[in-house]
Structure P
Amino acid sequence: MGKSTVPIWQPLTIRNFLLLYIGESVSLLGDQFYLVALPWLTIQLTNSGVTLGTVLMAAAIPRAILMLIGGVVSDRFSPRLVMLVVNALRGVLTILLTIIVARQSTQLWHLYLFAISLGITDGFFIPAAKSIIPSLVNQEQLVASNTLSQGTSQLILLIGPALGGLLIATSGIKTVFAIDAATFVFTTITLLLIKVNFAIKPTADLSIEHHTSTQKIISLFAGIREGIDYAWHNLALRVVLLVLVMLNFLFIGPLQVGITSLAHNRFPGGAVALGIMNSAWGGGGLLGTLMPQFLQPLPKLGVLMLTLASIQGFCLFLLSFIPNIVLASVTIALLGLCSSFFSVVGIIWIQKRTPPKMLGRVMSLGMLSSFGIAPFSYALAGVLADVNLNILFSVAGIIMLSATTLLAANRSVRGID
C-alpha cells in the first residue's frame, strides 16, 4: 500500500464526511460509556464470569447472524439510510434501558433483551458504517479518511472508558446510559443533514422493487451468496478472513470477559479500574491507527498480520500473572496498538480491492470473521474466567502464539500483499 499524499485533515473539508465524522465521533463516545456500564452492571448483579459471557453472547449471536444480511441491505440501499434508521432504533432502546436502571428495577432478563436488541441493530449498522466512507470521498482520500476516522475513534477509546468509569462511580449507571441515548439522537440529526445521492444499485440480483415477498427473500440470499462467492474465489481475501476467524476466537472473549473480571476480582477501584484498562486499550489503539500513515513502506499484509497477532498472543499470556493495574494497562495498550494497526491497514486493503457494488457484503464478511466467532469465544472465556483468570489468559496466549507460528510456515499466508 503506497503512502498517501493527501493530508490527514483534508477530508474534513468535505461537508458530508465532516458531518459523518462529527456524528459518529459523538456516538462513539456514548458507546464507550455503555461498554463500561453494561458489563459492570452484569457483574454487579451476578458476580459471574459465565453470566457476563452469556450477556455478551446475547448481543454477538444476532449481530453475527444478521451481518451478511446487513451487508446486502447496505449495498441495496444507501449506507446512510441504513445508519439513520438503525441509530434511531438504538436511541429508543437505550432510553428504555435508562428508564429501567433509573427506576432501580433492573433484572438479568432486561440485560439479555437489551443485548439481543442491540446485537440485531449492530448487524445492520456495522456493514453500513464500514462501507459508507468510499461513497463520501475519492480513492486518493481513502487512507487519510480511514486514518482520521480510526484515529479519532481510538482517541475516544482513550478518554471515553475512563470517563465512563468515573461517571459510574460518581453519578451512577443511569447517567451513563442517559448520555449514550443522547448521543444517538445527535448522530441521527447529523446523518439527516448529509446530502448524498446514493443511487440504488442497478445490479439484477438486487433489483427487487416489483418482486413478491418470496422473490425478495430469494434475491436477498442470492446477494449474500454472491458476496460469499466473491470472497471465496479471491484467494488472498479468503485466507485473510479464515485466519482472522481463528485468531479472533482466541482473542475477543479473553479480552472482553477477562478485563471486566480483572477489574472486579484482582485490582482495586471497580468500575474505575475497568474504565482505566479500557482507556489503555484506546490509547494504544490511537498510536496503532496513526502508524500506517507514517510507517512506510509497510511489510506485506500477511507478514504484518502474523507479526501483530504474535505480539497479541504474548500480551495475553502476560496478563495471566501481571500483579497491578499499571502494568496491565501498558500490556492492554500494546494489544490495542496491534489491533488498530491491522484494522486500518486491513480496511483500506479491502476497500481498494473490492468493487463498489460488492463493498458492503465484503465488509460484512470481514466483520463476520470477528463477530461471528465472538459468541463461542465469549462462552469459553466466561467458563475459564470462573475457573481461574490465570488459566484464561495463559491458555489463550499460548494457543495464539502457537497458531501464528504454524501459519508463518505457510508461504501463501506470508505472501499476501
Structure Q
Amino acid sequence: MANLVKINKTEVGTNKPCYIIAELSCNHDQDFDKAVKIIQEAKDAGVNAVKLQTYKPDTITRNFGSSAMGIWKEQNLYRLYEKAYTPWEWHAKLAKVASDLGLDLFSSPFDETAVDFLEEQNAPVHKIASFEVVDIPLVKKIARTGKPIIISNGMTTYSELSEAINAIRGEGNSQIIMLHCNSGYPALHAEANLATMPVMGSLFNSVYGLSDHTLWQGEMGKSATAPHITPLEAVKLGASVVEVHLMLDRNEAISKMEKGEGGFDWAFSREPDELKYMVDCIRSYEKDKSFEYQTIEEKTLAKQVIGKVSFEPTSKELESKKARPSLWVVKDIKAGDVIAFKYLDGVDNPRANIDTIRPAGGLECKFAEFVNGKKAKMDIKAGTPLMWEHIDIT
C-alpha cells in the first residue's frame, strides 16, 4: 500500500504521527478576527493544519430558489452560502497567520476558479469535499495541479469513489489521502463504520484517515458527547489523518443559528478544550499504544463506532445527497442552441450556459463533457436542472 504522502515538510502515512486538521468551515461567521482566533486555538490544541473552504455563492450554486437540507433546511441555499463563505481576500492573511504559528493551511475548492485561486496562493495540498467527489470535471482539475489530494468518501458508493480515484490517477497524480467520512450532519456514532477505513486504504492502495462529524447522541442536545471517541478509535485502526471542525463557543453558535445569522456548523464542531482533549488522547495513544476509557458510556461508544465495512450511504447521508452538485442551466437556452459547459478542460468558457452547481436534481456532473457541444431540443430557462430530454444526443 502507498504509505506516505508529503504535505509541506510533513510526511503523512504509515508509522508517522497522525496529521490532525482543524476545519474552520463557516465557524468564523465572516468575522476575520474570529477566524484568526480559531487558528490560534487550533495551534494551542496541538493540530498540524487548518483547513478553509473556498467558494463564492455564485460559484457553488446560483440564486435559483433552492432550499438547503438537513439541519439547514429552513435556509435558502444561496443565502446560506452568502452568510457562510470565507472571503477570498482573507486567504493569504490567514495563511500568514497559520504559517507564523507553524501550521499548514489549505482548503477545499468547490469549483474550478477556486482551484486556480488556491494555486495562486501556493496551497500545499487540496481537499476534495465529500459532496464534490462526484464532480468529475472538478476532480480532474484538482488532480492536474500535481499537489497532494485529500478526498472524503462521504455519501459515495464504491463505484462513485472508484471513479473519482481513477480520475485523479488518470491525470498522473498518485498523492492521495482518503478520508472515511459520514456526511450526516451530525453523524450518528452507530453509523461511523470505522471498519471501512483500513479496507478502503487497502482496496485503493492509499493512505487513509477520518473526517469526523460525530459529536452528538440521539436528539440534538447542547453539550458534546465524547468528542474524542471516534477520532481516537480511527487512529487505533491506522488512521494517518484526522479532520474535525473547530468553533469558539457552542452556545453563541447555537444562538446565531436560531436567528439564521451564523453558527451553521455548531452541531458537529468542537470547542477548543474538546479539540485539545481529542489531540491529547491521540498523542497519548501514539506514545503508549494503549488508552483506557473512564466510563461505561465511552467504552460503549468506542465499540459502536467501529461498526461494519460499508461502501453505501447511510440513511442520514441519503438526505445529504440532495445537496450534491449536478448539471444546471445557468443561462437561457433556445431550441437548437449549442449546450456549452462552463469549464472546458478546466478553463472558464465565456459562452457557457450550463454548470456543475449545487444542489442535485440535474444530470450527474460526469456527463458535462459529453453534453458539451450538443444542441438543445427545446427552450430551457436558466434555473432548470439539465435533463436528458433537453438534449439532442444524435
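Readers should treat all values here as calculations from the given coordinates under stated rules, not as data from a laboratory. Remember, it's a predicted structure, so these values are computed and weren't measured experimentally. Cβ atoms are built from the backbone, for glycine too; each structure is taken alone.
A compact table of results
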item	result
Relative contact order in percent (Cα under 8 Å, 6 or more apart) from the coordinates reads 18; which among P, Q	Q
Parent structure of the calculated result 4.6, given that distance in nm of label points 7 Å out along Cα→Cβ at positions 298 and 346 is the read-out and P, Q the choices	Q
Ranking P, Q by FRET efficiency 1/(1 + (r/R0)^6) of positions 34 and 170 (r between Cβ atoms, R0 = 35 Å, to 0.05), the structure that comes out highest	P
Entry that produces -9000 once helix-only ellipticity at 222 nm (-39500 (n - 2.57) for each DSSP H run of 4 or more, over all residues; to 500) is calculated, selected from P, Q	Q
Percent of Cα pairs over 25 Å apart, for residues 162-353 alone - structure with the largest value, from P, Q	P
